[in-house]
Structure 1
Amino acid sequence: MFLEAYASESWNILKPAYYETALTVKYVNDEESAAMLDKITEGMYIDPSNLYLTMINFNSMNLLRTILLKNENIAASMIASNAKAVQKTIEKINDAYRGME
């Protein structure tokens, strides 16, 4: 819990200081570049579902593409064939989060 709080506070303190001091003052030469930098950073986010689906090696887009290319009703069997491996990886992720308590 300490590391989680420490990381959160670092994000809240260091990111604005770095962004406002280094990026927008030292390295950006004009107002237009600073405005573009603002637009870029406003639109950034991390999609947790994408992150975790990659970790469990269950890429839903590849699965959907495979199902569509085969042109058969194989969705349930493809999901079932991956279920044990996916469940095992999810349990590892959950255990890692439990270890943070």
Structure 2
Amino acid sequence: MASTVIGANITIEGELVTDEDVVVQGTLRGKLSAKDGLVVEHGGVVEADVNAGPTQIAGAVTGNIHSTDRVDLQNGAKVVGNVKATRITIADGAQFKGNVDMDV
């Protein structure tokens, strides 16, 4: 399966819409819609409202997250915003400030 990768030294400002998985190692500001999954790696920064499939976060996300599947906040993740998903896991060492809505 193809992936759209935002590398560690890349900053994107605006709206990203894709049918592929998105891997964020750099910075994305604006809006993100990924039909497939989203991975925000350690050091990755997303300052955007997110609509995606399965979502794994190890970096920082500021904005609301809407997942059609699950959201996994891994150790080191920092999320400020509301999460709407069928399932959510928050690992020990993750930081989360917001509300959770699992009525998808």
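Values quoted throughout were computed directly from the atomic coordinates according to the rules given, and no laboratory measurement underlies them. No experiment lies behind these values; they were computed from the predicted model shown. Cβ atoms are built from the backbone, for glycine too; each structure is taken alone.
The table below lists the values:
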{"read-out": "Label whose coordinates, when helix-only ellipticity at 222 nm (-39500 (n - 2.57) for each DSSP H run of 4 or more, over all residues; to 500) is calculated, return 0 (choices 1, 2)", "value": "2"}
{"read-out": "Source structure (of 1, 2) for volume of the Cα convex hull per residue in Å³, computed value 132", "value": "1"}
{"read-out": "Parent structure of the calculated result 46, 28, 14, given that Cα extents along the principal axes in Å, for residues 8-63 alone is the read-out and 1, 2 the choices", "value": "1"}
{"read-out": "Parent structure of the calculated result 0.5, given that distance in nm of label points 7 Å out along Cα→Cβ at positions 56 and 72 is the read-out and 1, 2 the choices", "value": "2"}
